[in-house]
Structure 1
Amino acid sequence: MTLFDHATKIDLIPHKPGCYLMKDHKGRIIYIGKAKDLKNRVRNYFQASGDSRPFVKRLPKLLSDIETIITANEKEALILENTLIKHHKPRYNIALKDDKNYVSLKVNVKHAWPRVEVVRKQSSKDGSKYYGPYRSSNSVRQTLAVLNKFFMLRTCPDSVLKNRTRPCLQYQIKRCPGPCVFDVDADAYRNHVDEVLMFLEGRADELVGRVTEKMAEAAEDLNYELAAQHRDQIHAIKQMLERQQVVSAKEVDRDAVWFMREGERVVIQVMYVRKGMLEGARSFPMDEQPFEDSEIISSFLNVYYHAESIVPSEILLSLELSEGDQAALEELFTEKRGAKVKITYPQRGAKRALLETAKVNAEQAFKEHFTKEEATQELLQRLQRRLSLRNVPDHMECYDISNFQGSPIVASQVVFMGGEADKSKYRRYKMKEVTSQDDFASMHEVLTRRLRRVVDGTDDPPDLIVIDGGKGQLGQAVAVLEDMGLNEIDVVSLAKSRVDKSGFQDSSVTRSPERVFIPGRKNPIILRQNSDELFLLQRIRDESHRVAITFHKKLRRKAGLRSSLDDIAGVGPVTKRALLRHFGSLKKVKQADLAELSSIKGVTPRVAAAIVEHFEEFSD
């Protein structure tokens, strides 16, 4: 392998702003960066400066080329960097896969009858107010439980609101005024909305004072039941809101971002404050990050706040950016927010205290994530030893074939990276060459199509291929690997447990253990039952089976509808949807007469006649 001649390449790069794309020996883009001065930035990679930059020594072996794209200024370089990272998803760039799933609460204040919705994405363009994201689904459930019980807002979606003809259970138990069917006082409903906004914004004193007045009025009117409800409401408000930490007397929006690093392992922690209240945190663990700290954090901020719909007015950082990067990012974020955004590096006071809180959370996230990662690596190494594999099975793929009584034959490809499912790499196959129900031939076709991309260099090879089946399916996989010259890839098959026939003599039925077949060995390997190694293989096998069955059912449903409606001349997708929406089922479409069909918008008398004729012929 020829080493990359970086000196010659650097001579050709101009002193201009832009982006650079690093490529490996297979021509794949592995890193994308931006720079105010492309020549200086790229040259900097190859100027060794001691142990703090160990990646410099392996760059010449890793790279085969560096491409550059010149832009007019640093701001354009930032925008281009973000676009290129999203498109190419390079191995060493920041991937916004945090360690938790987050949801937010949305209130569309412009709606005539607003409600509280749970959403996963926020938008600054729809005029709604967003609260969160919440760190756990339990937090969301607790908040919604209080809102639904005490604040009298509808919970139904707009489609139900517009079409309901009688009130639902929420109205019956006095948790909704029923705007779907009754003439509700809009001003009174808006007061409930205002109280919900106070609650979500943490304005406890104002909200409690307002509800206390209502409680006093109800008591004066001798409406003790209503007064008791307001009393319980006050208690719930205080209980929920006292959990939130006030970090600023001003209603500011700011994020505190802490950068933590050990070797090539990095955690970036984001603590977010909204309306002066600390609302939560997100941690982003990243492995294999050999580049400079300032470059990693700059790229992270660019990608993160492009993905986030709401940019705070102030971003607190634990390490400093270059003046050029800071100015470009502030300009970009200011445009997105529509108001001034500042990036600062506080050294004392309340802002520094918030950064220190982010530091503590970063240390905990680092410990949790990488301790789990180390345990996973130990598991994969045990699996390697137990099955005598050439490679540590960090990248595992499992395949399963699904067919049923002459219906289309399909297959699934499920991918586990580091012991966890990576659904972005899942694939589903429909057989192109095999027409009969031959599982062996189907497995041969699927593996050939998959591994052809490895040979072409367009896909990474797996460390281990797991086949759902026994010796026969394993033999097909081995034959494909040999034919394609990919003998370095490990392959095993996992056979399900079988009923032990000898047990039929007794009252109880026993099952044999699951067996692992490996090439070149006659007898299967029996992994210890309930071991982590067996559980990992079972997980990926069961997941591949689930994906294959789900795909097969989907195709069968489509085929069933197509045979009934899509074969009728004049019935396209729009007409088909109109028919099913109007009649509610395919059975009722078949039973409809010419007049009923013709009354549907988009169905002409000629098409209606064709539908009637088709189903009459079909029934015969």
Structure 2
Amino acid sequence: MRRSGTSRGMLRSRWTLLALVLLSGLVACGADEAIDYAGPVDGWDHVGGSLGGSRFSANAQIDRRNVARLEEAWRFESGDVTPTTSLQVTPILVEDALVFCTPRNQVVSIDAEEGTERWRFDAKPALDGIYNPLCRGVAHGRVEVAAGEACASRIYLGTLDARLIALDAETGAVCGDFGEEGTVDLLHGIGETRDGEYYMTSPPTVVAGRVVTGAWVTDGQRVDAPGGVIRGWDAKTGALAWAWDPVPGDMDPVTAEDVAAGATYTRGTANAWSMLSGDEALGRVYVPMGNAAPDHYGGERHGLGRYSSAVVALDARTGALEWDFKTVYHDVWDYDVASQPVLYTHPGGPDGKGFPALAQATKMGHVFLLDRRTGEPIFPVEMIDAPRGGVTGEVIAKQQPVPTKPAPLHPHALPDEDVWGLTPIDRAQCRELVGSLRNDGIFTPPSAEGSIVYPGLGGGVNWGSVSVDEERGRLVVNSMHNPFIVQVIPREEATSLEGTDLVGAQPQEGTPYVTLRAPLLSEWGMPCTPPPWGLLTSIDLATGEVEWQRPLGNLRELAPAFGRFFEWGTPNQGGSIQTAGGLVFIGATLDRTFRAFDAETGEMLWDALLPTSANATPMTYRVGPEGRQYVVIAAGGHFPLGSPSDDAIIAYALPED
């Protein structure tokens, strides 16, 4: 018997209703599924997760099946926030406490499961000349002390006025046997400095009984800027054990003994402002080097750029140079190595058990994979011809190194057909602007007419670095596509910069030129490059091939009317972490969102809206076998990128049974 159309429609409706009921039952079962509290208990005792910066956790209580059930467990607000601060910190787990620094160098210890304050220390740094106070973390170490004495477990803080401070991890009291009443003066031997010119934003690295420090040196100010010496201090006494003065081989380095006799470390050398990595087995510290001074004109460096934009391996006990690998030759683009070198075991090797390796990401969107014993590349590195010219007095390197695997994560050129605009109007503005500038692809030299620096001087990949899951042979990295304009003009023509379209003037004292820098944007403030502007990429370490790639971020904050509908990616600062639960957690974007992705596929499985952007790297831990796994992120904004400041440390966990 033939059914009518109405009967068929009713039957379909019933089947649909039944299917929905069954589906809702399945979802409800998943939501009510008991949490398995068994499994690994892993901490987070370094800002990078491990001494080698892997940003990986063996915790698997939170996994692909249940991550959607994450909820806020607690929130801690330090009170240390102003309109110009940026909370970019990653806490560390010390016993059952989270310890971190605030933007203005308060060190806070809070209960890791409750989020309640235990102790606080205020370094009270002088902030003269610091326009964006921030602190990305503290370091922890243990030393031998007499029975009953304090400070066996120590927190080390580098400050915004160039001090190194040791605190008792249990009480927050100053360790009086370290330096002078708990403090080492990092300006000793540096010579003359100006306000806000030399200080620490990254944590020191504790390895082989040494506390190793680099420092921020403000970009583009003068040829005779403070030197970038790397120093190792005795972890117990604070005595200077060694100093590595990064000068070329034809110059005599200034040693710790020379400084004790009154000498000053060589000025204008490359510095290391980002996070260092340590290897206890090899007894080494791996250092990501910045630029020799100044950033965009090298005609007055006289060889002091020998270790610019390189990753350097030093003996952690003596400071002796083991090897170095240059990522850029004669860097005039501000392509300093901003990312922490990440140590891991590379798959394969002669016995098939793997060998010690290092992943170094750069602002160009390059990821160099090196044998960390020797500094030799694991995959071939090509030397490509680079554009020449620039300004009078400059000598541009003829060739530059580019990794073949992984392939570059960032385009090397911005051809006319790729110039972008949200509307025909601003695309026309962008095409006119690009047409007025020198645009010869990656490594276009800064010029008098203005040059497009693409990848931009912010990255590519910045200080968030990469995360590595050794067991699965997976590297995850976030990057951005945001070109800059760099113009180098004769000093005599720079008597007044009023009315110029470019901002960000750098005086470059001691050179014939002043530098102007600005992002490449339309008059509407929109990028002149096509989306995505932020990417998250997974790489197979064994092959060097990309496993998956997806845009990271939306325009919810930049274009509220429609931006949340477009996953076009945003500029991002901060990094990812990976877990044994098969997840990638990352904030970093400007859209106030904390996200979790499936590490196998790149599918987004969970997100949470934050009070402001989380331009920090998250961390995760369990305190004990009966405890919950927490995932913690600092939502503190990014003042230079226009994201409002805040002071929230937020922990997420699965619901309690």
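Each value in this text was obtained by applying a stated rule to the coordinates, not by laboratory testing. Values in this document were obtained by computation on a predicted structure and should not be read as measured data. Cβ atoms are built from the backbone, for glycine too; each structure is taken alone.
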Worksheet, complete the sentence: Output -0.59, -1.00, -1.25 (log10 I(q)/I(0) by the Debye sum over Cα atoms at q = 0.12, 0.17, 0.21 Å⁻¹, for residues 398-517 alone, calculated) maps, among 1, 2, to structure 2
Worksheet item: When FRET efficiency 1/(1 + (r/R0)^6) of positions 310 and 438 (r between Cβ atoms, R0 = 35 Å, to 0.05) is calculated for each of the structures 1, 2, which structure yields the highest value?
Response: 2
Worksheet item: One of 1, 2 was used to calculate helix-only ellipticity at 222 nm (-39500 (n - 2.57) for each DSSP H run of 4 or more, over all residues; to 500), giving -14500; which?
Response: 1
Practice prompt. Work out the source of 25.7 here, i.e. which of 1, 2 gives that when Kirkwood radius over Cα pairs in Å is computed.
Written response: 2
Item to complete: Given a value of 14 for relative contact order in percent (Cα under 8 Å, 6 or more apart), point me to the structure among 1, 2 it was derived from.
Response: 2
